[in-house]
1. For which of P, Q does mean count of other Cβ atoms within 10 Å over residues 94-101, calculated from the coordinates, equal 16.5?
2. Ranked by mean projected area of the Cα convex hull in nm², for residues 182-221 alone, which of P, Q sits at the highest value?
3. Between P, Q, which one scores greatest on relative contact order in percent (Cα under 8 Å, 6 or more apart)?
4. Where does the value 1.1 come from, among P, Q, when distance in nm of label points 7 Å out along Cα→Cβ at positions 46 and 238 is the thing being computed?
5. Among the shown structures P, Q, from which was the value 2.5 of distance in nm of label points 7 Å out along Cα→Cβ at positions 6 and 206 calculated?
6. When volume of the Cα convex hull per residue in Å³, for residues 118-245 alone is calculated for each of the structures P, Q, which structure yields the highest value?
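Rule-based calculations on the coordinates, nothing more; no lab input. Bear in mind that the values here come from a model prediction, so they are computed numbers and not experimental data. Cβ atoms are built from the backbone, for glycine too; each structure is taken alone.
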Structure P
Amino acid sequence: MTRQQRMRLAPCLAALLRQHTVHSIENDPISFPRRYRDPKEIEVVGWLAASFAYGSVPLFSAIVEKVLSLAGESFYHYLCSFDLKRERRRFNGIYYRFDRQEDILSWIDLMSKIVQQYGAIKPLFLSCYREEDHDLGETLARFVDRVKALDSRSVHQEKKPNGLLGFLSTPEKGSACKRLNLYLRWMVRRKDGIDFGLWKEIPPSKLIIPLDTHIARIGRYLGLTFRKTADFKMAREITETLKYFDPIDPLKYDFSLCHLGISDACPKQPMPEKCRLCPLQPACKMGRSHGLSTSYPIASYLRKRVSRGF
């Protein structure tokens, strides 16, 4: 990204942060852990919600609701006392897209093993963390390997099936690891009304953006990445580019950028009536194809800057 592109994008990102509202949280999986105040509950409910955070928000939210309803008032205590034989029948009919009933049951069983052995998820993750690593990519790979090593044969007699392994994607195989990176953002970023900042041992600068279709598409529009494949390399590239604007907390832009796509405020096909209202339009290659508009306050300011060549 050139210096001129960065200068054009910086005030747009600042404007985007100012306009995001708490209302958006209601349509985000983070709404599940935000129901709780106990850090132990936030941690485990957060991992559960992030694990299913792909596809349609209403559809995966329904699955999270079903699992939480089985757990009762405390998902943490449910995991502490989880009994596979007792719970197996209660999971009948619970499935979501690629995740069969057995996969979901096995996933909850693995979560319970971690909580029962380590007391929480954080101690296991921190045991995989190395301060000298540039970002959390290597830590994430170590963490996934540790979780995969847990015995799941009580549900699956043979090797772990693809449905279960989908919860444990790894950067070692090129996966963007969107769901795990989303969970890490919630746990690591400082408390700001969205994220929780529970894992203070890890600096937010080590995080990697949770790359989904919305971030990949908008990232290309803004010049945050020039890669075509939405993989771990693209996630790292977008994160590194965002560090130009905030090297300490580059993922502070993630929630707002992602919800531009989720809300369809940034549609796949450019729509002048929506592009003109977007604070990113002056820096967006798709939006700028419709010309700068004075309908958004920052546009008139940027028009003057552009005319002077930044």
Structure Q
Amino acid sequence: MKSILGIDAAWTPHHASGVALIRQSIDGKWESVATEDCYLAFVRRAGCTLTGSDGSVSASDLLEAARCLGCSDITLVVADIPLSRETISGRRCSDNCVSEAFGGRGCSTHTPSTTRPGPVSEQLRDGFEKCGYKLATADSDGLPRKALVETYPHPALLSLMDANYRIPYKIDKARKYYPEITPELRRTKILHKLREIYLVLSAPITGIAIDFPAKSPNRAILKSIEDRIDALVCAWVGIQALAGKALPMGDHESAIWLPSDWCALFSARARASEEYMHGVEDLPVQERAFWTGA
């Protein structure tokens, strides 16, 4: 029986990381086992104890908690955090590939550095590799029996939600999304969007247990739901990867895995747009302004 661990990993140690565990049933369908908004809650839910003396949660702690929750072995770990076989000091080939394909859809990647996520990323990669989960990049010959995969929920959601532009569900961006309305209405809109994503996720992954408040909640509640939704999106990308329906965008050092149908579609559109703009640049100034709006 295959199982996937999805992680919405925070870039800094003091922020929470969402976790989602799903498994495949005998009939081939996927079901949710557990979702939590932080590592410690996930481990405690499983009734496990931490192996480290400093109170931090390790990769082995997460894997043991998954086993305690009824998944004998994790097939794939999918994380939303920059990962690389080498030290990350700036934008990677994978960041540029995704931004080129999806930037026009509002889904460019953030720029990583030596400090963010820096050691957090390396600890996660090294921890899972010690447990037998090697980072899968673009030079991987398919997925190994156990693998660690990086993804990015924003472009993945374009495929899941059949959308053409970035889904506005991040509570920290609510004011940017909806500058003209009150904070309470912003929170309500974010809540509705999170519920919409949840309902779409509930088709490929049954039994997702997330309680949605009836009224506009505070920021903390929305952030908790958001982190668990992101972890579930990571797990959904894992389903696509195991089915051969996800592609690694990047090189031998790092790759961001995304649904293959939309990778091909938006990569082709980005190339066509780039070629078109090169042609526009050769036009006289007035004609160029007409076509570009500049």
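1. Working: P: 16.5; Q: 21.5.
Attributed to the structure labelled P.
2. On the way: P: 3.2; Q: 2.8.
Largest value of mean projected area of the Cα convex hull in nm², for residues 182-221 alone: P.
3. On the way: P: 18; Q: 24.
Largest calculated value belongs to Q.
4. On the way: P: 2.0; Q: 1.1.
Answer for the origin of the read-out: Q.
5. Working: P: 2.5; Q: 1.7.
Answer for the origin of the read-out: P.
6. Numbers: P: 129; Q: 145.
Largest value of volume of the Cα convex hull per residue in Å³, for residues 118-245 alone: Q.
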